[in-house]
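Each reported figure results from applying straightforward, stated rules to the coordinates on display, with no laboratory input. What you see is a predicted model, and the numbers here were worked out from it, not measured in a lab. Cβ atoms are built from the backbone, for glycine too; each structure is taken alone.
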Structure I
């Protein structure tokens with residue numbers, strides 16, 4: 001069994017959520033389900049994920065979602081403004097492993113490029129497998145993306161499907177809808 005890296009992500013206090021109106025929506029993807037967190041994704045960030053996922057349809061690829069959490073009219077929402085590829089991640093045909101080197105690179109890049117932003121989740125591809133979280137994916141999410149606002153985004157570049165997963169009542173569940181701006 002591979003030893004998981006002992007990297008500590010900076011804890012971000014949710015009490016520091018700023019009030020801000022959400023971005024103007026270009027399109028809505030999916031159908032809302034009761035309890036879904038509102039998720040807004042910048043078009044450029046979504047295109048970077050699609051490009052990365054399509055770059056290797058034989059193995060899984062991934063990265064982190066960069067953005068922030070805001071409140072508007074007493075409702076929190078997650079705003080994904082950019083992404084960073086998980087350099088040094090090890091992708092297989094049905095798995096991805098974020099190595100210790102991956103985490104060091106991500107945290108260094110966050111500090112340099114996005115010091116005022118948060119890691120709001122992660123993304124990875126499932127070429128030809130559809131949109132779901134495997135047991136290993138759930139392990140990654142539960143151990144490295146524990147904050148209530150942190151999301152998982154899965155994309156199948158071959159099947160042309162994608163979706164978000166969020167924390168809800170201590171479980172990770174699929175979100176029915178997200179907004180692209």
Structure II
């Protein structure tokens with residue numbers, strides 16, 4: 001990937017509310033190292049590179065999951081087997097980046113934003129994941145898995161559908177433990 005595109009994606013990721021500090025250079029270099037040939041594919045998988053952050057009673061982890069081709073966002077038809085898998089994954093709270101990319105392409109507001117971004121010279125968007133594990137209260141733990149979608153060239157008002165989509169696809173799990181055993 002070209003350095004300019006990688007740096008712009010990481011700069012936009014830095015601006016996202018709720019994310020803790022991360023090593024931007026490390027993620028930028030990871031994106032630069034990706035081969036992004038011309039393709040009809042919508043997304044390319046990014047290696048499982050992740051960064052951890054810690055604060056009292058919480059740990060956070062930021063993953064870069066998929067690089068998305070904005071120009072290939074529209075015109076998607078979901079096959080029946082993939083639709084069944086996606087519904088089961090959603091029902092059981094499975095966080096799956098492939099299922100999320102399919103959900104993205106079925107959300108016309110987001111597809112329109114990606115096409116608009118491509119028309120303004122931004123060939124790529126990025127799907128990341130931000131996990132937070134809270135263990136401040138002894139015996140009660142919670143984990144939140146939140147997708148983070150980065151689309152370049154949007155105003156703050158245009159980002160509202162992105163934040164709504166992220167919220168709809170956030171998974172929160174709570175677990176109570178008695179003497180260290182999940183109940």
When FRET efficiency 1/(1 + (r/R0)^6) of positions 80 and 152 (r between Cβ atoms, R0 = 35 Å, to 0.05) is computed for each of I, II, which one produces 1.00? I
Highest-scoring structure on relative contact order in percent (Cα under 8 Å, 6 or more apart) (candidates I, II) is I
State the single structure among I, II that was used to calculate P(r) over Cα pairs in 10 Å bins from 0, in percent, giving 9, 40, 39, 11, 0. I
Upon calculation of helix-only ellipticity at 222 nm (-39500 (n - 2.57) for each DSSP H run of 4 or more, over all residues; to 500) from the atomic coordinates, which of the structures I, II produces -6000? I
